[in-house]
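Just below sit the structures, each encoded as structure tokens.
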Structure 1
Amino acid sequence: MTEDLVEEILESINLHRSFNRDTPHVVINANKVLSSHVVEGLVIEPEELPDGVKAKLVVKKGYKIKQPVHLCFGMLPETGIQHIILEVEIEDEAEVNFMAHCTFPNAIDIQHLMEADIKVGRKARYTYFERHYHSDEGMIRVVPVARIKLAEGAHFSTEFELLKGRVGMIDINYSTVCQAQSSAEMRARIYGRQDDQIKIREAAVLEGEASRAVLTTHIAVRDRAKADINNEIIAEAPFSRGHVDCKEIIQGNGIARAVPIVEVRNPKAHVTHEAAIGSVDSKQLQTLMARGLSEDEAVDLIIQGLLR
């Protein structure tokens, strides 16, 4: 039975033929840990909760995990709550790359709640790519909250992608504090349709000298979907640098709002921002429709291309 569930989750994210169980990974359905594997230097300690899973993830000092660590969070039932609580510590001079897949292929009414406390040690590197797979119907509520602390010389990079299926309601809240010589990159790409609701707040505080942050958000909304984006960088230290980049595309009755906030508290710091909201290019649309695509198909293709 467990093997069947693992196979179903992997199939929903198109990994059922290529996934290698010997790679470091954790596969979770609702509140059950279905499969896990670690390698030297990596510690994964999952604990099943009534409505989800709590897990401690540690990369030990000096270890560089060569293979991506796969995290699969799934909800195969049509309804329910999945609460994921993560405590992540990347110790000094360690390196790791997490590949997270969150899948809800049968969702009618699902809540996916995530809380993460992340510490990246001195000269350590942490990258995290998260891709969501949602059903085309039903309601999915995704509420991820992450609190990140970067030590001197640390590098942190996170990327969130949701391009297929209904968004439902998503409310992202990530905050990062950067010490000297550290850097943070946060990116999000989301495509909202019908009456989807998208809220994003990403913030970085540059506390340490020569720390850096880049916040990039690319969002598309069509039909009656709404997007509200608030990205903020506060530069407190000398020679700190930051940039906020927010681009949104609207089509139909979609509504988009972008608020880039930059605050500089040191005369030797420098932070820039860019925000743009526009529609699908009419010439591209006409060209694709002349080649046989319907207007909806053409709009979808253009938006998918712009968000990638």
Structure 2
Amino acid sequence: MSYGFLSGGTGTPKVLEGFRELLDDSKLSVIANTGDDYYWNGLRISPDLDTLLYLFSNKLDTSKYWGVKDESYNALSTLKELGGEVWFNVGDKDLGLHVYRQYLLKTMSFSKITELISRKWNINANITPMADGLIQSRIHSGDKEYHFQEYFVKHKTEIEVDYVEFRGSHPISKSAEHILQKSDKIIIGPSNPITSIGPMLSIAGLRTSLGLRKNDVVAISPIVGDKAFSGPTTKLLMAHGIETSPGGVAKYYQGLINTFILDPSDRIYDAEIKDLGIEPVYLPIELRSLDQKIKLADNLMGIF
């Protein structure tokens, strides 16, 4: 059986770690959020996509779930000496990827470049961006707006959020469409619903394709009770008027999923989720250890 994933942030890569222990990478396909993509000194940085490339090439720094392990920051030090902006951390090894990709963007699509990098790094999983064109998550606060990376990294999420705009209208990439059509089962990982999954759902073709596969789609809650696993999930849900609970997240995915995975402690939301036409399934969803990740992957494979 083959599995397709919608991935952003750090939640879904942790789920993928568990699946990699049980299945060959060739059975795994991943559509990456590119709403976080940021132009840094003329280079297109794609944090969520690059996390996947590093994960499947065994280069990922899993203490942070971004960047390359055993990284150095000599280029950043030089940039700082010259008075450049260094709030966005790009390591030396990481920089090589961005320079290479930026050069290829002159003649190749973003998805084709991703395919090429995957081949060069002997990645057997199918990794692809959600779209070839640029769609950016913009954080609106009063009369100001910020790129998501400015909000998340530079300002450390301390800015009050009024709403999130997904700026840019581009079709789903052909490779992402293929994943949605051909994967036996599709998993929306426990990533931030607004800024990690939301940019993908803003693409009309992707949302439609996902809805057509609804009976084969499962989502994993990024929240236990009213506490998110990581990041500004709670703040961003509240900014969109979405209840910060598993029930609120399930409602956000209504019409796109058949099954919702939530922690056994959240059975209080059972009736609410069933009323949405979604089947709740209760599994331990903590992802702190490799054993927990493997157990969740094994349980997910067991319910399909």
Structure 3
Amino acid sequence: MRARPRAAAAGVRRPPAGGRSRRGSLSQPHRAWRRSGLAVLLGIVLVYFASPVVWLGLASTNSLSELYRSHGWVGLGGEFIRNVGDALAYDDGIYGRWVVNSLIYCLVGAGATTAVSLTAGYAVATYDFRGRRAVLGLAVSSLMIPATALAFPTYRLLMAFGLADSYWGILLPSLVYPFGVLLSYAYALTAVPREVLEAARMDGAGEWRTFRSVAFPMLRSGAVTVMLFAFMVSWNSYLLPLLVLTDQRLFPLTVGLTAWSQVADKLPGMKILALTGSLIAVAPVILVFAMLQRYWQSGLATGAVK
């Protein structure tokens, strides 16, 4: 007598002739519901973050009287060009000076911060030295200290060295960026194989040449990611420039626009200038992220592997 097939003998049920199991068919609606729920959640988040920017753009196209008549959400007006001209011409063009200052603080500061963070993260990731764990622990623990707690001690140090009320008083503190060091460290661990570094050293390349010619091309996406984060931190910096700077010709946009907003309580006409100036201040951030999108996305994805 022939033996029955093993699956039948064990009592295992075969899937229906249609080719789809009951479990698979039941999971499809659940997947659709999950996707729909995720799409709704992302839509709510998008509306939450985009609404202030949209309102700012619409408010900048209205006059002061139209803005006060709106009682909330405003429509599209025809005063945008005039408002931009007024903002740029006010007080002998001080707003343009603030834009230049912010670009100096952000571009120079972000570039120097990226160089320091990238070399430090690369060194911690690729070299074995005494105190390596202590350096990593110090970098992680420093992230738990709020920036407001360090602003006044930093200001006192800058005053002691005579660097207050100068460009250096803003640029030098920006070089210390623990998050950039940790991000560079995580990226170097996954993007730079040690075998490649050892091969370069065996070929006679020095440490600096190995980093510049071999490691840096592999770290380029991570460097762009660190630079974008450093750019954002410098562009949004407010408390330290407020403490360090007294000359309004050295103000960044954050401090200058805050001064305009405070004056608007007594001079209502300044409200439109502050709104228009705030809209212009948003444009460089959007432009930088749009231009370097593919770099910082790949840098975050690769750095997150570790």
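From which structure (1, 2, 3) was mean projected area of the Cα convex hull in nm² calculated, if the value obtained is 16.1? The correct label is 1. Here mean count of other Cβ atoms within 10 Å over residues 141-148 was calculated and came to 14.0; which of the structures 1, 2, 3 was it taken from? That value comes from structure 2.
Out of 1, 2, 3, choose the structure whose coordinates give relative contact order in percent (Cα under 8 Å, 6 or more apart) equal to 21 when calculated. This figure was derived from 2. If percent of Cα pairs over 18 Å apart, for residues 93-164 alone comes out at 56 when worked out from the coordinates, which of 1, 2, 3 was used? So the calculation was done on 2.
Suppose helix-only ellipticity at 222 nm (-39500 (n - 2.57) for each DSSP H run of 4 or more, over all residues; to 500) works out to -3000; of 1, 2, 3, which structure was it derived from? It was calculated from structure 1.
Only the coordinates and a few stated rules stand behind these numbers; no lab work does. Please read all numbers here as calculations on a predicted model, not as lab measurements. Cβ atoms are built from the backbone, for glycine too; each structure is taken alone.
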